[in-house]
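Multiple structures follow.
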Structure 1
Amino acid sequence: MSVKYCFLLLTILLTNCKQTNTSINLTKEEKDSIAKKLDKYSTYFYQPSDIHRTYKDSAIMYTPAKVNYIQRLSYSYKKVGDHIKAMEILNKAVNIDLKNNKPDALQYRAWSLLYFYRDYIKTIKDVELVEKITKEPYNPCWGEPCGLIKGQALYKLGKFDEAIQTFKRVNEEEEKLNLKPEGNHLIFFYIGRCYTEKKDYDKAIENFIKASKASSDLFPETDYQLGLIYKAMGNLKKAKEYLLRAQKIQDYKLQEPYIERFDEVFPYMIKNALDSL
């Protein structure tokens, strides 16, 4: 065991002991200082490890209402697959935020409910609560527009018209903020998916093409979907053209380090579609 590791373990023991015996005499500033150090020490260890969580727990003991410490502790449990504990802790962070009329932990929970837990109804409720708290129609949910999160939940619930309107509203709000909505390839992609499900193929094709143009990188999901649409329309030549293109660029598919996106395409799917022509 390294000297640094032993030192950090000793620090935990000493600080926990100090808190148990003398925390009543510590000022808020002193507690905040100790908690900050413990939180910093936790970053020296692999996030899903027990020692990482021990440091986080120790920091929270000193500052039990520190939402970002609590929220970050939930990440560790999520990464080891203890999702019940992860959500229990995250819900605690959300409840503290709600008492203070803040949306931060709620925004992360909406993102988590969609991508990790596939709870679409609760995702929508959380996004709508974020909008109620902020009194703003456009909000970020863990690096993505909350409207994108809500729209995908509606799409998965089969509420395609409502999803389309939600996606379009994201672009409208970004225009007001002088952002470039043409860069939202995921917005156009999921609008395309909604129109596909409605069998409005012309509008689906239009939006998939917009998605391709808006993306800074090629991704085969649009070409795969276009191939399926042209197959459904009976244009097998066009279908093959797009599916072969999807196959060619399959290494650039939509992918995230922590989640599998909806409608993410895999090589076997493209091969099966080509074989069925």
Structure 2
Amino acid sequence: MVLGAAGMLGQDMAAAAVAAGHEVTGLRRFDLDITDAAATRAAVAGYDVVVNCAAWTAVDDAETHEADAFAVNATGAANLARATAASGARLVHVSTDYVFDGGATEPYREDAPVRPRSAYGRTKAAGEWAVRAEAPDALVVRTAWLYGAGGRCFPRTIARVAGERDRLSVVDDQTGQPTWTADLADLVVRLVAAEAPGGIYHGTSSGEVTWWGFAREVVAASGHVTPVDATTSAAYQLPAPRPAYSVLGHDRLREIGVEPIGDWAERWKSAAPVVLGAL
């Protein structure tokens, strides 16, 4: 079962599971309300694996609607964990780099202390805690800087705007790992197939780049020659603080013999025709 199946990640997750030979049921938000414990318990019965791609991801809106975000990201995650633990299903719960404060200077380890600075980050950290408490066998997969063909994302926006404006301005003081949803979905399938021990894993591309550096690669891939100027986060007044450093380490994947996702730049070369071709 894939929850959040209509979302950018959920679409690729369902496709990857089908490609791997699994029978897949995809549920959208209106198919199942995971904040309803009884409905969630009934829905997961009979499944071997449940992948939770459902989440409140409106980072800025969460600052003024934290209770609503908590209901989905924490209470909903707890309901899923209890339900899968009771039914015997394996839960894969997708989390985020926002559980960290972004103040590091080297990749975050899987066991690094969480220090969220935003409402969204707090609710996702609470969801991680609930999943690990209620379903110790669950896989918590943190990811970041996701992009894909099935929804709104940074590359698709940059490519569109590059065709509309004479110049672009993108922040150069936030560093992370652009990650293709198809690659993350493939990693989840491989983790399940490897019968990975329960716990936290990081599902991001390897390497690192700033949003400015990524934007330049996107513009080039789109066929435009629009100049991209570097700016700072201070130039944008957003309700929720963004982590300055969102690079996640992949030691735990290597320890269990599962290959991390490849370098972000190489993966972008493969992803670009698919992601930008859908515009």
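When distance in nm of label points 7 Å out along Cα→Cβ at positions 85 and 221 is compared over structures 1, 2, which one is greatest?
2
Of structures 1, 2, which gives 8 when relative contact order in percent (Cα under 8 Å, 6 or more apart) is computed from the coordinates?
1
Could you figure out which one of 1, 2 the value 0.05 for FRET efficiency 1/(1 + (r/R0)^6) of positions 53 and 173 (r between Cβ atoms, R0 = 25 Å, to 0.05) was computed from?
Going label by label, the one that fits is 1.
For which of 1, 2 does mean count of other Cβ atoms within 10 Å over residues 45-52, calculated from the coordinates, equal 19.4?
Comparing all candidates, it corresponds to 2.
Work out the source of -0.46, -0.66 here, i.e. which of 1, 2 gives that when log10 I(q)/I(0) by the Debye sum over Cα atoms at q = 0.08, 0.10 Å⁻¹ is computed.
The read-out was computed on structure 1.
Quick check on the output: -11000 is helix-only ellipticity at 222 nm (-39500 (n - 2.57) for each DSSP H run of 4 or more, over all residues; to 500), derived from one of 1, 2. Which one produced it?
Considering all the candidates, the number was obtained from 2.
Bear in mind that the values in this text are calculations on the coordinates, not laboratory data. These figures come from a predicted structure and were not determined experimentally. Cβ atoms are built from the backbone, for glycine too; each structure is taken alone.
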